[in-house]
Structure I
Amino acid sequence: MRKIISFLALVMFLYQMASTQVLIQDAVPHLNTHLGFSLVLIFLVGVLKAKGKIGKFLSIAFAALSLFTSLYVQLQWVELQTRAYFNTIYDLIVGGFLIFLSLEATRRELGLFLPALVLVIVVYPFLGHMLPEPFYCHSLGLPRTISKLAIALESGIYQFLPISSNYIFLFAVFGCLLQALGGTEFFMEIARLISRKIRGGPAMMAVVSSAMVGTVTGSGAANVLITGTFTIPLMKKYGYAPEHAGAIEAAASNGGQIMPPVMGMVAFGMAGITGIPYTYICIMAIIPALIYFFNCGTYVYLLAGKLGIRKDVSISPIPKKKLLFSSLWFVVPFTLIVLLLASGRTVMSVAFWANMSLIILALLTRKKISDLIRGLIEGAIAGAGIAVSVAAVGMIATTFTTSGLGVKIASGIEAWSGGNLFFALLIIWAVCIILGMVGLSLTAYIIVALFAVPPLLKVGVPYEVAHFFVMYVAVFAFLTPPVAVVALIAARVAEAQYIKTAIEAVKAAFAAYILPFTFPYCQLLVLKPKNVETELIEMFSLLAGLISFQIAFVGHFIRPGNLIQRVLFSISGLSFCGLVFLKIYLLLLPALILFAATTWLNLGSQEA
């Protein structure tokens with residue numbers, strides 16, 4: 001079975017690579033091929049994971065059924081489009097199977113929440129005609145619903161598949177391939193070098209390495225497992241409590257999804273849905289990413305001071321030859337990615353050459369062929385998992401459109417917020433966090449963007465900024481308690497209490513909970529300034545506010561601070577951040593005075 005899975009994964013990779021260079025088939029059969037590969041792969045992998053004979057039998061049966069339904073669509077796609085809404089009974093049976101298989105594959109990859117949500121939303125219109133306003137909605141009837149969800153071929157399951165096929169799949173392979181070939185070693189070496197120079201030791205190493213590795217993986221969970229298995233034990237060895245070690249790694253790792261040039265899958269999803277060039281999204285993300293990791297570094301620096309952890313001069317100097325050799329895995333593919341994006345090449349073309357550069361490097365440096373193949377197989381399986389989840393979300397989007405639910409929810413946000421921008425952002429943030437913490441960041445973004453962006457446009461938020469807000473929130477939903485999957489993984493590695501780790505991770509990543517709200521108010525953050533001079537003041541005030549909050553959270557600045565000092569620093573932080581939202585620039589002066597006075601008190605405690 002492993003050989004069959006390996007063969008299928010490699011064929012899928014080769015097909016996706018070839019399709020970026022040559023038009024192999026039309027869009028509809030291309031997407032169906034992508035979905036077919038993904039479904040069969042997920043169920044065949046399920047055979048290996050199944051413990052009992054029944055589980056193995058069902059996985060094989062579902063894989064065979066996936067192959068049959070995919071072939072049916074592949075051979076009948078022209079006729080299916082011709083007889084849309086007037087489908088034969090065989091069409092509807094195949095459509096029903098496709099819906100079931102997509103939901104079951106999603107359940108195996110992401111758990112019950114997303115499939116259950118899809119079922120609730122799809123079934124709701126069948127009951128909605130019996131409910132009073134504002135809960136009333138209409139249904140298309142069962143045959144047209146199946147047609148629209150599964151075999152209309154331009155909606156439902158297939159609606160968002162271009163995001164997976166054209167944007168995400170090959171970059172998922174790229175990340176897995178780089179890990180398999182040992183390409184993350186360079187990032188760890190740079191992190192060691194920095195930890196020799198800056199207070200914080202291995203914790204600062206975690207921030208730097210996670211930021212750099214995050215440019216490759218685009219996954220917080222994967223990032224923790226790559227860097228955390230090394231940095232977390234080292235942090236504990238140097239005196240960090242287990243919950244602090246896990247929290248720092250979780251916060252830094254999750255931030256990798258917003259670090260250009262290879263951001264997380266949510267950014268590719270945003271490019272695919274909105275039509276905004278991925279390069280432009282990367283540019284929008286530069287300043288928020290730098291501020292976020294500066295904030296994480298501030299938390300680490302202050303915590304290291306509180307715990308008495310100094311620069312780690314014990315780390316032996318890195319041999320220049322070793323550093324130069326390992327840098328090839330960073331310099332070559334990333335320089336290529338940046339240059340190709342800057343030249344206006346498509347994301348598909350960039351992903352092709354990024355993977356080719358790694359394959360060529362692996363051959364030239366005589367890496368093990370087994371490692372190369374393993375990376376390609378793991379990447380294809382990871383990409384297949386994303387494809388089935390995107391197919392499930394497509395059913396939600398189609399139901400929103402056909403039943404009128406999307407318009408009702410958008411109108412609800414507008415009514416509940418009373419037309420106030422901040423309240424609208426707060427409502428959208430809450431919904432996105434709830435969806436993201438129990439599912440996939442990409443699915444949370446797609447679902448929320450469907451109904452959240454229109455109300456933001458009505459209150460004057462630019463289109464790309466509205467989508468960027470939703471994308472940013474969706475990314476950090478994975479770090480937010482009570483679920484906080486990234487913190488959960490980090491806590492397990494650190495052997496720490498989960499809830500303490502999650503709370504500390506929120507403190508370390510506090511910028512992620514303030515920054516997105518500032519995007520519509522201070523658009524210089526996303527490099528779309530309305531007034532550069534005033535927005536520079538706002539950006540300075542925001543940075544000062546984040547520093548103030550971190551001092552309050554950690555309870556240490558120049559010396560450990562008492563409760564009064566922490567409260568005063570918190571008030572100072574609120575004043576600094578309040579300036580951005582209220583546009584009252586006079587707040588800057590009292591905020592600065594309060595910060596300076598509290599700093600003087602902190603210095604006074606040193607003398608005492």
Structure II
Amino acid sequence: MSDVLVHYVNKITNEKTTAKLLSQCSEQEKNKVNLRRLFSNEVVLDLEDKSQLDNCLQKLNEHNWSYRVWDTGSRGYHIHLLFEGLEKEHLEVRNRFRKFVISEFEADESVASESHAIAMEDKIHFKTQKSKTLFKESKTSTLNSIKPELLELLKQWHQQTKESKTELNTFFIKNVDNEPYLQYVLNNIVENGDRHMVLFKNLVALLQSAGKTYQEIVEIGNRVIANCPDKKIEEWTGWFNSDMKYNPYELNKWAVEQKVPALAFSKNKDWINAIYNWEDLEDLNFEEDFSDFVIDASELVAQGDTKIEWIVDKFIQKNTFTIFAGEGGATKSLTALEVALHCLANKDLFYHEAKANKVIYVDEENGAMSLKRKIPRICKGLGIEVSKNLKIVAFKDIKLVGGDHNFNRLKRLIKKEQADLVILDSLVRLLVGDENSIKDVRGMFDCLKPLKEKTTIIGLHHSNKPNEYNRSDKFDKHHLRGVTDFQNQPDNIIEFVKDGFGEKVVECCVVKSRDECLFTDVWSYKYTGDANFEEPLKMEFLGSNDVNMSAKDKAKIKVLEMINNSNSSLKMNDISDKIKGITNVRDAINELVSDGKILKIGQASKTVYSKI
């Protein structure tokens with residue numbers, strides 16, 4: 001064991017010894033000591049509940065980290081991890097790294113500090129007097145590696161923290177008369193806490209750093225002592241010329257312990273950021289840099305292109321969250337798979353351009369076996385191979401809630417794969433709680449919002465059955481099941497409705513479009529191919545009922561459908577004769593050729609048209 005500070009504590013008899021280096025202990029002392037400080041390259045996961053162990057071991061194996069699990073002889077386990085090169089970093093970087101690891105494993109953060117004492121291995125526990133024994137260890141015992149990019153971030157954080165503390169100290173020295181702790185003790189009775197070693201020491205150091213004379217410090221001290229019962233002016237003046245440094249962190253700790261919320265910084269904020277939230281300092285002359293917080297409207301408008309980008313033109317808008325809603329059997333899952341496979345194959349969907357490089361399909365509704373049956377049949381219908389770029393995450397019990405292990409893994413997968421599109425089937429299966437609870441549903445959407453910066457999301461959700469709502473509208477966002485956040489939070493909602501007449505016809509319509517840029521009509525389509533057989537599944541677009549669609553656009557849809565369904569090339573007259581009641585056919589054909597949607601072969605009277 002490396003040299004480390006150790007000591008002995010017995011909570012039952014209240015016996016304890018002073019900490020000393022293990023190398024300086026006698027053999028008798030070595031046999032007795034039962035507490036040690038952390039090694040400089042060590043992280044300890046303190047699990048207070050033994051039920052946490054399985055989840056932690058799963059994460060450790062995913063990281064491929066070596067570990068040793070010790071039964072503390074108390075309530076839980078200690079998992080000891082050793083990291084290569086950690087001991088070479090600054091103490092604050094090491095402690096910050098420990099917090100990062102401990103937070104991921106949801107263990108006790110009090111063990112993040114290197115000054116923390118832990119129960120020694122194979123020794124009697126100081127509380128229970130039971131031995132701390134080895135319970136389990138990894139197959140390998142090598143030192144664990146730290147990702148270089150994480151280490152670099154921690155070093156940057158350390159440098160920024162140093163600069164922030166220096167800036168804060170300089171600020172208070174310049175504005176000493178308004179320093180909040182000094183103002184507090186001058187205007188309030190302070191009876192408790194370590195007034196001498198914390199308040200007096202730091203305030204005298206501050207006043208001296210600010211250039212106050214000894215007499216001025218004494219005068220201020222007399223006012224402070226008047227508000228501190230049982231204290232004497234000598235305790236205040238004793239800190240003059242002591243070479244102690246003003247430490248606002250120490251004062252903050254005192255404020256937290258004394259439960260003085262007006263003076264207690266949030267643990268999660270940098271010092272220099274925290275002072276901006278103090279109402280008492282709002283009027284001070286301190287220039288805050290808001291460049292990372294606000295942007296001028298003129299600069300915003302000048303940045304980049306405002307053109308809307310698409311995953312599927314007019315259907316799935318890039319970097320948005322779209323809900324596919326519909327009752328059971330409305331082909332939501334099937335259509336979502338069609339979107340994924342059309343995009344990966346760069347094939348038009350509903351005669352609209354579709355493109356994506358990577359798609360992740362999260363299935364908590366139907367499972368891998370259902371996908372295994374559907375995907376090959378859809379691919380056969382499209383005439384394509386099953387794509388390796390469609391990543392399936394099936395039945396992994398992902399929950400859209402902060403801290404969920406598998407949700408965190410999904411976020412890392414999205415980043416690793418640089419996925420253009422993520423499909424969540426279905427939202428209610430990923431929800432923690434009740435779809436009729438505003439708190440539960442809002443928590444789910446809060447988890448999803450940051451993902452829109454990195455990818456595009458489609459979430460599948462159920463609508464109420466037609467007999468469960470009394471509305472005349474066939475399509476309406478109010479049909480969605482659950483609280484109104486299902487209607488309000490997504491950017492777009494597309495509802496799918498089964499047509500009850502004979503063939504398996506589905507109609508879809510946009511019932512919400514935040515940017516009002518999606519298609520505005522009702523699209524109809526049907527599937528050919530029985531779900532119980534191996535034959536290909538083909539999605540056949542039946543058309544649109546948009547009265548605002550131009551004659552040429554309607555002609556383009558009909559021409560494309562005819563050519564794609566034909567096994568041979570067609571002449572212009574063949575196409576015109578078969579499309580009855582549609583004008584602008586010739587213009588539509590020429591534009592489709594120009595757009596690269598169909599192929600023109602030959603010239604003059606021998607010209608024919610075929611699919612690409």
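Tell me which structure, out of I, II, gives 28, 21, 16 once semi-axes √(5λ) of the Cα gyration tensor in Å, for residues 402-537 alone is calculated.
Comparing all candidates, it corresponds to II.
Have a look at I, II and say which one yields 0.7 for distance in nm of label points 7 Å out along Cα→Cβ at positions 42 and 66, as calculated.
Considering all the candidates, the number was obtained from I.
Among the shown structures I, II, from which was the value 2.2 of distance in nm of label points 7 Å out along Cα→Cβ at positions 74 and 442 calculated?
Label of the originating structure: I.
Taking 4.5 as the value of distance in nm of label points 7 Å out along Cα→Cβ at positions 482 and 586 derived from one of the structures shown (I, II), identify that structure. Write out the running numbers ahead of the final one.
Details: I: 4.5; II: 5.4.
This value belongs to structure I.
Using the calculated result 1.35 for Cα Rg over 2.2 N^0.38 Å, for residues 50-97 alone, pick out the matching structure from I, II.
The read-out comes from structure II.
Work out which structure the value -10000 belongs to, where helix-only ellipticity at 222 nm (-39500 (n - 2.57) for each DSSP H run of 4 or more, over all residues; to 500) was derived from one of I, II. Can you show the working numbers first?
On the way: I: -25000; II: -10000.
Working through the options, I get structure II.
Identify the structure, out of I, II, from whose coordinates Cα extents along the principal axes in Å was calculated to give 85, 65, 49.
I
Quick one: relative contact order in percent (Cα under 8 Å, 6 or more apart) came out at 8 when computed from one of I, II, so which one is it?
Derived from the structure labelled II.
Every read-out reported here was derived from the displayed coordinates using simple, explicitly stated rules and does not represent laboratory data. No experiment lies behind these values; they were computed from the predicted model shown. Cβ atoms are built from the backbone, for glycine too; each structure is taken alone.
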